[in-house]
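Just below sit the structures, each encoded as structure tokens.
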Structure P
Amino acid sequence: MRRKRYQKGSVQERKHGRRKVWVAQWWEHGVRRSKVLGHCSEITKSQADALMASILQPLNEGAGQRQVPAYTFGDYLDKAYLPSYRRKWKESTRMTTEATINTHLRPAFGSLLIRSITRDQLQAFLDKTAEKRSRSVVEHLRWLLNAIFRMAASEGIVEFNPADALFASAAGEERERRVMTSEEIRLALSVLEVPERLMFRMAVFDGMRPGEILAVRLGKISENSILVDRRVYKGNLDSPKGRKGKSNARIVALSPGTRADLLLWRALLPDNDPDSWLFPSENGTPLWRDNVWYRRLKPKLDTVGLGWATFQVLRRTNASLARKAKVDDKVAADQRGHTLGVSLEVYSISDLEQKLAAVAKLESEVIR
């Protein structure tokens, strides 16, 4: 009986008539076989290698050496990476991450043999993306590529991680991270109706995320606080964001103005059952964040030139004003439900007044 050997086959460029094609060659039952994989103008060498690998995979099963699966990038996502990480991710994380992968990474690399993808190809992709996308998007794509190839390298699917040394191109500069001033906050409050004003207050003064605000049930509200133990994202209920290894539920203190608007709004609600939503839709389900912003908040804010004050801006404003007011950093971070490092490095923005005070204080320590 002929001993079965592991084979890699070969893919070569040949000329058929006036056009060049990729031709695959391999051995099968002692006979030399060949097949035209496609025109060179229509598929790349990496795609041809992926087709070659798919032909050989059933033939190599049971060969004398350990067979490393010949995945395309898309196959590895579907058969290995995503099934593994879905057990780790929250539902909201899964939805956003898979959308990012399917929008950016799969079209760019899905048909390529994963072990043939080089660092230069990955860096060129990030550089091109940076021309149209913000730096934060490019950084997230870089992080995803590193995670995917790190897992593939640990399983021996690729020899090494080509994404380990990637960087976000300088072309992808982040847009200005704006925060609202005290005057702008007062102006916004003056044009919002009671329910929208309450949402706005809960974000700016109490540090709540939009998904947490829209997931509040009446039974979770106390006299001066709210138990935040759920959030809603695109209609799906999930646990709040938080620190790994710790409970994500937290008690959020309410400012006096928030408590006053809360009493006004609860008096207008048709149903005060403990399981009812604080901000119900017409069919009794939680509202969607995007609908709240584009249909209820932004139109009113646009009338006074504050349509740029998104929920991200409101959260950044909360962190920045709390620090300016000399609120204890740990207390402020616990109120918002994230770590101290995130509070200081991501959300807090120092304004010119704080910087002027800082440099004046520094100078006064030297020149008296």
Structure Q
Amino acid sequence: MMTEKLKMPLIGVLTAVVSITLVRLGNPANMGFCIACFLRDTAGAVGLHRAAPVQYVRPEIIGIIFGALLVSIFKKEFSPKGGSAPVTRFILGFALMVGALIFLGCPLRMALRIAGGDFNALIGLAGFAAGIFSGVFFIKKGYTLKRTYDVSKTDGILFPLVALILLGLLVIVPSILLISTQGPGSMRAPVLASLGAGLVMGAIGFLSKICFVAGIRDTVLFKDFSMFSVLAALIVAGIIGNLIFGSFNPGFENQPIAHTNGLWNFLGLAMVGLCSVLLSGCPFKQLVLAGSGNSDSAITILGMTTGAAFMHNFGMASSAAGVTANGKTGFVIAFIIVIFIAVYNTFLGRKAKANE
């Protein structure tokens, strides 16, 4: 029993160790792992956006996909599924990325930013919790995107295959890709270290079913603190690690790849929290599920990647200078769409089905 209780906090500690190690090897500060940022960089590398400072195929993403795939096959749990409101999931993934690039990070990076002393991320955490509470409200009222269905193994393997092709291009013919020479995209750990870290996290993610949204959601819904212990242990271990290496920098100002607009830090992660609950999983969990054959999660990741490209192509992504006017406008539009999806699939859709 004690071993089982310690398992989840130990996963948080391991995540902190892996993340800090990646930063020491070259990844941007407070960004050992960030699913949103790494998908954005990958989108730039294949030309979906032209923001030169954020272009690089991140091996960590590919590693997470294949870590989940290999373990699911080894355990004979590779069971491709899909067909649950794919267009809705694409749009929710898109909107999730809008929120993430307003805040400048996914829930995992939020925790790593807190561990690095970034107080702006504490405001983001409050927004994240508010978004999750909002999502829980809809869940309690009956929100659903309906069931998934078994699909062919070919459908389940296509997403990992695309990831493998990207890895091949990065290793064999990197000249075909767009790769940053300055900015966050130029800050990267060696390919093998990044890929290995991703493999470890993907395998752990599949085996433990960790989800950074579930830490707060399950605490509210079921009084289950196991997932929350991952997040708490990650932050505590991250603080200790940053103190050891002299990289703990408490405060609001002069934080790496972050801005100090509290309102939009709150709102950005509130959007991420709400969308993640409506999607039944945070960006990390979506990537793990996509790697293990879930085409609904693959569609969500494609929505996130498209959202990242859109944010940069139209000057909507935040920067250290703050949130842009276009970003604020885009956020409001995305928020209205997300609320419509939540309300329709909670109340209106159920009534329409009952009247059929």
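Every number in this text was worked out from the coordinates using simple rules, so none of it is lab data. A quick note: this is a predicted structure, and the numbers were derived from the prediction, not measured. Cβ atoms are built from the backbone, for glycine too; each structure is taken alone.
A value of 16.6 for mean count of other Cβ atoms within 10 Å over residues 46-53, calculated from one of P, Q, originates in structure Q. Tell me which structure, out of P, Q, gives 20.0 once Kirkwood radius over Cα pairs in Å is calculated. Derived from the structure labelled Q. Computing distance in nm of label points 7 Å out along Cα→Cβ at positions 230 and 254 across structures P, Q gives 1.8 for structure P. Comparison across structures P, Q (criterion: percent of Cα pairs over 21 Å apart, for residues 102-165 alone) gives the highest value for Q.
Computing Cα Rg over 2.2 N^0.38 Å, for residues 70-213 alone for each of P, Q, which one ends up highest? That would be structure P. For the set P, Q, ranking by relative contact order in percent (Cα under 8 Å, 6 or more apart) places Q highest. Using the calculated result -22000 for helix-only ellipticity at 222 nm (-39500 (n - 2.57) for each DSSP H run of 4 or more, over all residues; to 500), pick out the matching structure from P, Q. The read-out was computed on structure Q.
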